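Next come the structures, one after another.
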Structure 1
Amino acid sequence: MNTQILSNFRKQKEELIELFLKGENQFFSKNHAEILDRYFYESFEGSRIGPVLNIFKNPYAIIALGGYGREEQCLCSDIDLLFLFKHNVPAEAEKLIQEIIYPLWDLGYDVGHSTLSMKECLHLAHEKLDVFTSLLDARFLCGMSTLYSELKEKMNTLLIQGRSKKLVADLVAKNMERHHRFGDSTYLLEPNIKEGQGGLRDYHTILWIIKIKSQLKTPKDLEYYGHLSHDEYEALSQSLSFIWLVRNHLHRLFGRKVDQLSFNYQEKLSKLLGFKTIGNQMAVERFLGHLHGQMELIKQYNLMILSEFGYSYGLKPIRKHLVKKSKVDGLTVTGNMLTFSSVQSLMAKPTLLLKIFEESARLKIPLSAEAKRVIREFPHLVNKQFRSSPENVKIFEQILIKPAVQFNVLNEMLNTGFLSNFIPEIKKIVNRIQYDTYHLYPVDRHSLFTVRTIKSFPLSHDKGEFDLCRKLYKEIGMKRILLLWAALLHDIGKGEDHGNHSETGSAIVTRIMKRFGYGLKQIDTVSFLVREHLFLMKTATRRDINDEEAIIACGRRIGDP
């Protein structure tokens, strides 16, 4: 090994890290991969062992795999390599590996490598899904480039053609299993930014599936092949850049590969990334809110693209043989997913923006990826006239009160941006994080979870905990819609940076309900519920609930219905 090669590499890496820490390098992971490429090429060219192997008699190539192959080489990421030989692996290959890899081990890199013949490589890729996906990300480094081309061609003809449906099904199953194991990172207090739902692996799964289906060459092809619009691709690129930035800083803080954003490091990261406290919202809350928003976007794109390939919500195949039809003029069912008949019909009748969610709840089928895209791209249709329309308010009421057994369209309304367009005050609580150990969800998700919990009362067969709730929900009859409005908006005041959120929320709710045309008594009821939504919790935790005075005080505060 030429010591000058190693010295140059070490210097280049130090310069990269210095620029990264100054915030002057937005492409650290790609640049890191590039200097590694240069190291491997120069090491190969200057190798003393290379000539002994006789590349023309038994062609071989050094190939980058996995994250390194994708040029996503974060600060302490593994380096995965394949030393590929056309024929049997010669004994001298080990000396070449030692010559090239050992210096990187001395620098602290975790370098994983496989030394395989073409036949062995293809056999392993056929038997093991993780080997196959790592080869999907393969990138030629040095050696015989024609051998790399042969590998890619044989992967296509021997491993993909005729097996694409099974491969996609296996990847979807692995996707689902990973989500169960690591959880939904868009909700978790300590998200795993790589393996959790909404993490980098969701993005990788998209790439792998489209590489199988359409021979995608670069991430930009997601736009070229029409899987994402230009704006969607740009948004995805920004989300990925931020997550890679966070991941690199995590690696720097820990001094090793780490993907779990532990509670103890969140404040440090928020400062490193330049987030500032504004009003009542701490810098760390703003950081986590932004991170959750970026991961939510990746999660939604993962689900959206999987639905294009026939998997509802990325979990199970859509049952296309169960043909359902929409009764709404301007909506159609294609592939057992709802979509707009045409953009022209939507422009002529904007109410379809609400009706598509109502139909989705009625038919219990999801919106198509194109329908979601249209909803995101036509927010201007949800204007003042749209929001104050009695017909639209009535449709929203039906959606709000409809039981949510398996299908919760309120989540889709939030994910597409429709909910915050219809009720603009909600925008301030989207991805709003409370930095403590007992608020498990961002404020917007917590609000929807509250609505879902209340709507589950009449469906529960539990004679214990929910029995009283079920009876009370049944007794209030037509007033249920007011309770659900209060549930949806109970934390709306947390979007403001001042004052008591219950009092502030009560005032905001009064304004919203007036805009929707509700009467004074209905407005007062919802406003009261929002203002007092913490009262019983505080009473239960701070007073003796068996004390007669406490009971009387509660009765006076609550009053008659």
Structure 2
Amino acid sequence: MKKTLKVSIGQYSTAGIKQQNQDFHGVYLPEGHVLKQKGIACVIADGIGSSNVSHLAAETAVGSFLSDYYSTSDAWSTQTSAERVIRATNSWLYAQTQQSQGRFDKDRGYVCTLSALILKQQQAHIFHVGDSRIYRIRDHEIELLTHDHRVWLSSREHYLSRALGADYRIEIDYRNIELKEKDIFLLMTDGVYEFVTDQQLLDLTLIDADLNQLAKALVEKALEQGSDDNLSLQVIRVEQLPELNQFHIQQDYVFPQQLSKGEVFEGYVIDKILHQNHRSCLYLAHDTQQQPLVIKTLGVDLQQDKHAVEQFQLEDWVSKRLKHDNLMQCYPHNTEKQYLFQCYEYLQGETLAQWLHRQEKPLNLDEILPILQQTALALNAMHRLEMLHQDIRPKNIMVLNAENAMKIKLIDYGSTAVRGLVEINPKNANRPLGTLAFMAPEYFIDHSPSVHSDQFSLAVMAYYLLTKQLPYGTDLARCNSLKQLKKVQYHSIRKYRPDLPIWLDKILGQALSIEPTHRFEALSELIHNLTHPSKELLNSKPPAIIERDPLRFWQMSCAVLGLLFLLSIAWPFI
């Protein structure tokens, strides 16, 4: 039997003399192909003492790392996978800070340190932000592997120069080193290392003892020597390395060729092609338990496009992070992949575009409200994870076969953006990936998109469901400057549907504002206005023609003035 990576782990954490423990730590020990592809992860985080929510930041940082890292594409390197998870977590924490009292003082925000160790095959990968520490003990010598991100104001006073949640950008220290059997790694917060010496760490770890007891003994030593902070420590000892011929070298991604009906692919039997275009191909397949699923592969023409490949890998990771009843779920694949592809649950039903095509009469608001409400819920779930869908349209919404109320699911994460990953590829940060007709105007002038951009697209879809027209026609897609955008005019929904109420036009008009800050603050506000319009809205009157159609107003004004001028000239001769 081939040797695999084996470790022993001990952990201990205590609040110490403080009332609350703001530290958090965790470890994940996978098996099988996940151990080979992803390795073993150990993480420790320390919430800043000045904040009463930093313990939540530390817990989130550790939990997100351990769950999201193992959801990343196998085609990504360890460094790419871990750093993207950390950046995404940092953005989420920063967003929470900006929505709390911490927006005025980051020392009261969702801020913490993070130090992570990934043991994969015969290497250790280290990721570090803040002033927690990682040590290695080898051959009776101790070495500090991380650098404290601190700025000292005096011999006793300092502050963190880097931390998760403190800024929307984050700089991550990374290094990788070769592993040897019997290597010992120590991850600890400052409540431990500031009160024990390197020699004490070395002496205690050389004692043959249970690692959990060893971790507790080191923490108690720090307490005995005056520690006044929370104390957390992880001890990891490498017991066995995998055989050299098992060493996993990162392979270039490999895409499958066109798949055929009846073909067995990665343990699945292909039933038929569901959809195919230049971007992707979707297959209906079934597994060994006869459970249906959808397999997605990248379009042949895009397989040499680095940005398209990167987005495809990101899409795979995004789908594994999303857990919501109105979002399409990934289908679990539990064996090592030979090819780059995605698996999704099979949704029985039709697209919203197909459903709309079947409707014989114009729709009213009550008929589309369930669609808008459920889509908004799906988008909110993505926005909470600092994601933008960026391609909301009828073709990307599935109407499921439901006996009672209408049930929809938002699908296709191929255009999804994850905040915090933008700086990795700034050249393509605002590159339009969605469908131009439904995209917000900021995409056309290289302005940063936001949750208001998804709101705009949802409002376009609402407008389209009611009229089968677009609120700005095709004018938006022709604009490439703010000056051009300001000339574009919104077409009142009553132009196509005079039977619809004025208040509905006002609500959609606000959600469809060219300026993102003029839209509703949140999707929930948009939906609330649609379902519970205020008295002020219900009493809305049609806007004056100068507001409704300025160009037509001035044309009519000029015509009237011209006619009056001609009459004034002709009057003496009449």
- Query: For distance in nm of label points 7 Å out along Cα→Cβ at positions 117 and 413, which of 1, 2 scores largest?
  - Reply: 1
- Query: For distance in nm of label points 7 Å out along Cα→Cβ at positions 381 and 493, which of 1, 2 scores largest?
  - Reply: 1
- Test item: FRET efficiency 1/(1 + (r/R0)^6) of positions 101 and 365 (r between Cβ atoms, R0 = 35 Å, to 0.05) calculated as 0.35, pick one of 1, 2: 2
- Entry that produces 37.1 once mean projected area of the Cα convex hull in nm² is calculated, selected from 1, 2: 2
- Query: Looking at structures 1, 2, which one was helix-only ellipticity at 222 nm (-39500 (n - 2.57) for each DSSP H run of 4 or more, over all residues; to 500) calculated from, given that it came out as -9500?
  - Reply: 2
- Message: As an exercise: FRET efficiency 1/(1 + (r/R0)^6) of positions 389 and 469 (r between Cβ atoms, R0 = 35 Å, to 0.05), calculated from one structure in 1, 2, equals 0.95. Which structure is it?
- Response: 2
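Coordinate-derived values only; no laboratory data. Everything quoted here is computed from the prediction, not taken from an experiment. Cβ atoms are built from the backbone, for glycine too; each structure is taken alone.
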